[in-house]
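Structures are listed in the sections that come next.
No value in this document is a laboratory result; all are computed from the given coordinates. Because the structure is a prediction, the values reported are computed rather than measured.
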Structure 1
Amino acid sequence: MKKTMSRREMLKAMAMGAAGVALAACGAPTAAPQATATTAVQNTPEPKQVTITWLQAPIWRFAPDNKTVLGAGSDAKGKDFVSRFEVANPNIKVEMQLVPWDQWGAKITTMFTSGQLSNVIYGQLTAARAQAGVFAPLDAYLTSAITDNWLTGVKQQFTFGGKVYGVPFLMNPSFMVLNQSSLETYGAAGIIQEVGADRSGLTFDMMTKYAQMYDDNKTRYLFGVPMDHGSIFYWMFGSWMEGWGVKNWNDDQSKWIQADNPNAVKAMQWLLDGANSGILPPAKSLPKWSDVDNFMWAKNLGMRYQWAGVNAELATAQDAGQADKDFKLFFVGPPHSADVKPFGFGMGASPYTVGVNSDASIVDASFKFANFLGTDDACMVSVFVEGAFPACKSGIAANKGQPLLQDPNVDWVMNTYMTSYPPEIPGENWNPNFNAKSQDGLSKLQPDQFTYFVQQLQSLMLGQKSAEAMLKEISDTVNAALG
């Protein structure tokens, strides 16, 4: 029996008035023509019955009530979304394909290799795939009322070759999450004041300084990096490098230039030295994501890269007795060198895409469902409660008054980080987001681009390569893949 969370009052009081769904954006059924004095009433033909598939990663932890914890990988919300959509669109049946994270990469690779695409797909929009024609362009379905509801710049992010290939779903910015409870316990809370009022001042020198106060070099470490997770690519080779003033790509994203910058070696050497001096867990231990979680909730970790969804993870850990009830987190901008300006990270919107299909009725139904997922008020409340942010104006409005906004961290993300920080390097410094040729080449890295970079950083930590040798190998491999 699942239990209702006993957690912070703001989460207990989560308003669910948005559960009465507004479905207008999904399209209303065509009205039957009215009878006239001289003609018989003409019945509108029944809409064609269609079945569409929905490929989704397991991004939900809560039940549809947004209070009851079901745990990572729950399918309850997905089933609820499908049920409500089908009630409003009785001619459309949606078959959800929920793929566990440990199978997600292989599933995506197989799908695009085989050409057997799902009809509605969570994410996966790239310039290369748009150019290759695997996604259906959606311009014919997009009215000004729909696109005016999207946040500024989102339409441009999904436009390739003059056509729009995605429907925005969520924003999921990432940053550094400080373990305020632990830092206070072990005498390093000064870092919270030192980052400044806008929380942009975290530097690598500051991390070294406070590690000397915080670490015990045995069980407690200032900074945790999961060594088994694809985030290594976008955080450690993306945000971390950007903080050192290192650009991964040249201006037209046609060449990987990371190894050309001496600061790239300094950035990776800092991590290796830190893992050998107690700032990070021991290098050869290769801590997993779950290990970093455990360190965090046991107050044995000072900080880690994360998303705002860490709030939901904390609440789950508290309910399971893994974290103290008064546990405190503090969000700050990504770390950087003193000579590098602060920047935001992960500000691109995540879309739902529609697989190309020769059956127009399938594409039509798929767009309706994708647009429902990206605009329905209850879906947008779910996005926020699960720790991300709506990518449409109506979704933000649906969350006004949510107790979560009373959290200063959440307020900082919404009203400072997402609006006031200077923009990041295009493509978050790792993704050649506007160069289809480079995206295609990067996708051919083996076993896949994310696992490739995980393996490279592991080779550094295991002492198999120096930082310089690792970076050169990456550069040679990536540029060879680009042709």
Structure 2
Amino acid sequence: MVQQTFIYGNQPLELKESVQSIIDSKMPGADQENSVFKYDVNDFFSSEQGKSKRLIQDFQSTCETIPFFSSSLIIQIDNLQQIPLKKSPAEGFEKKLLEFNLVKSNIDNHEAWYDADTLTEPIKTHHHITGRQIVQQILFCGNKTYFLELIPEWKNRLVYHQAGKKIEATDINEYLSSRFKEKLVFKQPEEGVLPSRNTGGFVDLLKEYIQDPPSHVTFIYSANIKNTREINKEIYALLQKKAKEIKKTIAYDDFRPVAWIIERAAQKDLQFDRTTADLLIEMAGTEFSVLNMELEKLSILFPPNSKISTEDLLSNTSHSKRFNIFRITNYLVQKNLKSTLESLELILKFHPADSVSVFGLISTHFRRLLKIAWMQEKGDIEKNIILNLKINQWVAKQTIKHTRNFTLKELENIVVFLSKSDLQIKYNVKDALIILENICFQICQGGFVDNQYISRQWVP
């Protein structure tokens, strides 16, 4: 039986369902309540130190305690990509301790340890250790503060060092504090009990369990990533050796899950063809969780086995940000100024940073209109234009229809003007709404019919 599984992809819904499928295959549903434990990596790196410590303790206790209600446990760990790629502060301080050198000599037949870096004349001895060898545990406490737990034989020991021509003895705690810029504490923090491992904390514990998992525990790890390079290298190297790796959907910018929508719709007793599935992507995006939500809503609104039309989608798709952007371009090419401005304000009034994506979609749409107008001028028929555009068939037909609202020269002027406005939008986010409103006003009022651009500013 596979004891460890690592699942990755960048569709959260698919990851969630894949993990649950594995859990269901390994354990009856009735046993899952007491035998399946779920953790999110984000919680282990909470800014609340006490919360993180308690969670690490709980995780360790869960993994190492024999279950009372069943013979085995499943532990699910999500968002593995949130483990820091860089080394923890504790590891950085550990390097500094490795550079702190101590040598042993005898004073009046008593053992004495010297800070080798302060001596003007080196002591000839084979007895040499680093600061790391006298520290049992390191814990980063935040604000450049570290808790050091010394090994028992070094607690309360004196360390000798040279100060000018004198040799002085100082308590080890006090001396370490004087040697490092960081604040060092040697009393265990009051919040919670520290993990028994040398902390890295959660990361060290996780590496240990991946390397040698408790016999009664099955681990399922998931990561929302496009590439395994986004995972901590040490963790991923162990997973490659010890876990079964499952790669799920990786969605890139050109990703269009038409087949997924058709199949998912069928599971909900809805009929989608490729055109309506592709239109739903245009309006709702490519995130499986969002698409599933829209399909779920349609399954409630329509009788079983209904064939969903483009009109059904336009009337019932949620007014998400993407759908509102879709509507802006749709109203704009119809020269419907009122509806365009209402949709524009709905998006940008409280989220002006979205102006770049809105402007980008407007620019893309008008370049598409211009391309169609050029093909029409050459005498291409509608069927060939649709094939050439390589976009959703319904969207293509609507775009061809809207091309009739503009002259060829007008579209050329609009595209040139939009290209010149690109930097203005990107570097004036605060004024983006006014800039875009001005552009929409000029387009809807026929301001680009002539060669002369309108330079005056319009403010509603």
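Of the structures labelled 1, 2, one was used to calculate relative contact order in percent (Cα under 8 Å, 6 or more apart), giving 16. Name it.
Details: 1: 25; 2: 16.
It was calculated from structure 2.
Please state which of the structures 1, 2 yields -15000 when helix-only ellipticity at 222 nm (-39500 (n - 2.57) for each DSSP H run of 4 or more, over all residues; to 500) is computed from it.
Numbers: 1: -10500; 2: -15000.
The correct label is 2.
Work out Rg/Rh (Cα atoms, Kirkwood Rh) for each of structures 1, 2, then name the structure with the largest result.
Values: 1: 0.99; 2: 1.16.
For this comparison of Rg/Rh (Cα atoms, Kirkwood Rh), the top structure is 2.
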